[in-house]
Each structure stands twice: as C-alpha cells, then as structure tokens.
Structure P
Amino acid sequence: MRTKTKLVIGVAAVTVVGVALATPVVGLLAPLLAVGNHNAEMHARGTATTSSGELFRTEFETEGPATLSTQMSSVAPGGHNGWHSHPGIVFNTLISGSIEWYDENCTPTIYTAGDSWVEGSQLHAYRVISTTANQAVSWFVTAQGQPLRTDLPAPPCAAALGL
C-alpha cells in the first residue's frame, strides 16, 4: 500500500473581505515566531520505507514565490478562533489542550495534545474544549503578500453550535 501526499499551492489567491460579518475570535494569542520568503517556485519530494515495509512518499510544490510563517498560538479555555480560511495551506500540531475543529459543514473533529492536521482554503473554526488553554504550532505557506488568514462569516449551521 502506498501513502502519498501532494500539496499544490497557487499564486493566485482570492481574498474575501469579511470584517463586518466575521465571527469574533475569543481568547487567542498568536505571535509569529519566524517569517521568511522564498523567491521562486518550490518543488521537493521525499520517500521512505515504513517500519512495516510500505512505501511512504510526500511531495511539496508551490506555483510561484511563497512566504513561510511559523506561529505559536494559545487559546484560553472556552475560547475559539472564529470562522476563517487561509490563502494557502497550514500545518498544525497541538502541543497541549484539546479542541473541537469544525469544517464548513460544522462537522466536528476532536484534536488532543500530540495530534497534527492540515488546513487549506476551506472555511473552518475551532473551540477549546479542555479545561486548560491549548497551545499549537502552525506553519503557514502562502503566496507572497497574502495574509495568514481571512476572517469570514459563520456558515448557517454554526448558530446551533454557539460559534
């Protein structure tokens, strides 16, 4: 069995402005740890054999120059990060706490300390469900000049969730 991951990030990103209709962010502290630019397209491939002998492959690609940003975030118990999307891709690792992450259809996924996930340009949000603050490290890949996130209005299904 093969496992393959392919990431393609386009230069042309459509930014939706939702400031007036965006949902609030509650209890979020998110300083940037590092920001760097890569002034050409990026193409990298890696392969390995897993401990069970299966082939593991990964690919990473951008179409055009990119900005790579590393962020450490913390959200207080009961807090949430508001409905938003990203003009690129985000790799996340939860260091502490637990969250309930929602997609654009309000389908929940629970992540706990040690879990990682990837977000793209789809609408999403999360709230902290642990009694302690969550801490996460996120690595953003965006087209140069784009923001890390675009705040958006909540989907209709969010009203029942209180988000």
Structure Q
Amino acid sequence: MQPFARRRVRAAFALAILAVAVAALIVAVPASAYLWLKAFHVVAVIAWMAGMLYLPRLFVYHCEAAPGSELSETLKVMERRLLWVIINPAMIVAWGLGLWLMWSEGWYRSGWLHAKLVLALALSALHGMFVAWVREFGADRNQHSQRFYRIINEVPTVLMIAMVILVIVKPF
C-alpha cells in the first residue's frame, strides 16, 4: 500500500473512532452529549479553517516553483496531505455535528442560522474549488497567478468572521 493510501485509511479510521465516540456519548451521557458534540464541532471547524487558510498560501508558493522541480513535487505532496488528511475529514465532521446540533436544538427555525448555513455552503464551495486546484497543480496545469491565490486566501477569513458574528451575536 502506498504511503498516501495508508494516510487515507488512517484518516477514515480516525473518523470512524470519532463517530463511535460520539455515538457512545449520546447513549451513555445523553444530558451532557450536547456540550461534548458542540465542543467537537468547534474543534472540527478550527481544523477545517486552519487548512482552508493554509492551502491557498501553499498555492502561492507553488506558483513560484517550476513544474517538475523538487519544490513543486514537495508542494504537491503537502497540498494533497493537507486536503485529504486534515481539511476533508474536518469538513465532514464539522458539517455532521453542526447539522446534528442544529436539529437537536431546533435552531433550523432561526434566521441567523439560515444566514450561517449560506456562508457555510459558500465555504464548502470554496473547498470544492481547492480540491480542483490541488488536482490542477498535481497535473502541472495551474491556471491562476500568485495574485489570484493571495486574494482567494482572504475569502475563508471573511466567511469565518461573518459566521462567528452570526453565531455569537445572533443578530436576527
């Protein structure tokens, strides 16, 4: 098995352990499960955001590297690992727990949550674009400039700020 495939298996195994732990929490400690799941949701969101903020920075550096160079190949590995081992699993956990929290608390009736969901969908769409760009860089077919990726690097930050304000302030 290739090293990258082993990492995918380990990431899937870690997600399975998390799912079992969450299920055990719900069954064993139902009264406290909400706060535990909320904590795991926040941890997943932090991990997702860390990756979403770092990956475009790698793209900026990758633009400088000559295709096929040692630096380019190293950045390809870094981008793939960041995406598949951290960003993708964190997004899945953040969405799964977030939807569970929303449903369990009846927040789906709240206006602030509708706005947050729209922003989370926008962040997920950006995540999908990152996946496509990792594939393009992997095939040495990058279509964008450093400046483009520097601007894109700010989008997750703006989305994060807006989501945090919606969650904490609940303006409507």
Structure R
Amino acid sequence: MKDVSSSAVSTASSKQRQSLYIIFATTSGHTEFVVDTLARSVELSDWQLEQILAEKASQQDMLQGAALLLASSTWNSGGVEGQLNPHMSVLLQSKARNLDLAAKPSACIGLGDHRYYYTARAADLLQEYIESHHGRLLLPALRIVDEPYGQEQAILAWGKQLADVLRRL
C-alpha cells in the first residue's frame, strides 16, 4: 500500500498519467487486499493510483486526482447493522459532510458478510454519498461478499470495467 497525503502527491507523476485517488478504510485487511489487487490490474496501468487510508484523509484529499474511488467494509456498530467502517464514517459524515464533489468521476467498493441482513451495505452508503454530494458515479459499486481471498478474478473484472470508463474521461 502506498500511503500518501494530498501534499505528497507528486506534481510530476500527475502530469505523466492521470491520477485515480483511492481512499479506503480497512481494519482486518480485507479492503486493503481488494484495493491492492485492483492496483495490480494491468487494465489500470495507464493511471497513477494514489492510496490513502480514510483515517488519514481530509476533505481536500477527496478532490485530488482526476477520479475518486472510495472503498469500505460494512460494519455492525452503533445500533442497526450495515454501517460504514468507523474511519470512513468519520471522513464522510464529519470531515467531508458538506463537500461538493462537483461532478467528480467516482466509483466505490463495498465489502460485507453474507450472515448479515445488510450484506455489503457499505457499497450502497458510498454510492449514496457520491450521488448526494454531486459526484458522478462511473459504474455500479463492486460488492465483495465474505472473504475477498479467492475473488481476485471478480476484482480484476470490475477493474477492467472501471478502466474502460476511465479511458473515456
């Protein structure tokens, strides 16, 4: 994982290739595994992928790059199940609550467990955030249910779809 802040994004690299800014929340490493698998995609090799953990991200980080990717697992905290990872929740509901994404091309990934009624609801919550903050959702969210290990082909197939849409930007 390459952990960057908005001040660490290289101006030179952003001029060479367009940047896909990935903000993700992970605790067990599952979301990080999905993001890292996506980052290895040959389909996205034309893009400079910048990754930052949600707990280190700011509102300004969400405006970095030509496109934004949000990724989070689904949690069962704070009452009703189907919440965002607490770090992503703080970012979106506090730090960036009033952010206008201004039609920023965006995508999202939600992970979840089949044992819960709101399986992978993080995907819905991330999509709702993007749409309600005037972002432009590029394609339906990638939903990873249960362990992501062994689901690399699904991740890479979604990455190909994302790359195809990004090429048209």
Legend entry - With helix-only ellipticity at 222 nm (-39500 (n - 2.57) for each DSSP H run of 4 or more, over all residues; to 500) derived as -28000, matching label from P, Q, R: Q
Legend entry - Origin of the derived value 24, 14, 11 (semi-axes √(5λ) of the Cα gyration tensor in Å, for residues 58-145 alone; candidates P, Q, R): P
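For mean count of other Cβ atoms within 10 Å over residues 42-49, which of the structures P, Q, R scores highest? If you can, show how the numbers build up before the last one.
Numbers: P: 10.6; Q: 18.8; R: 16.1.
Top value of mean count of other Cβ atoms within 10 Å over residues 42-49, among P, Q, R, belongs to structure Q.
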Inset, instruction - Given a value of 10.6 for mean count of other Cβ atoms within 10 Å over residues 34-41, point me to the structure among P, Q, R it was derived from. - result: P
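Just so you know, all these numbers are worked out from the coordinates, no wet-lab data involved. Owing to the predicted nature of the structure, the values given are computational and were not obtained by experimental measurement. Cβ atoms are built from the backbone, for glycine too; each structure is taken alone.
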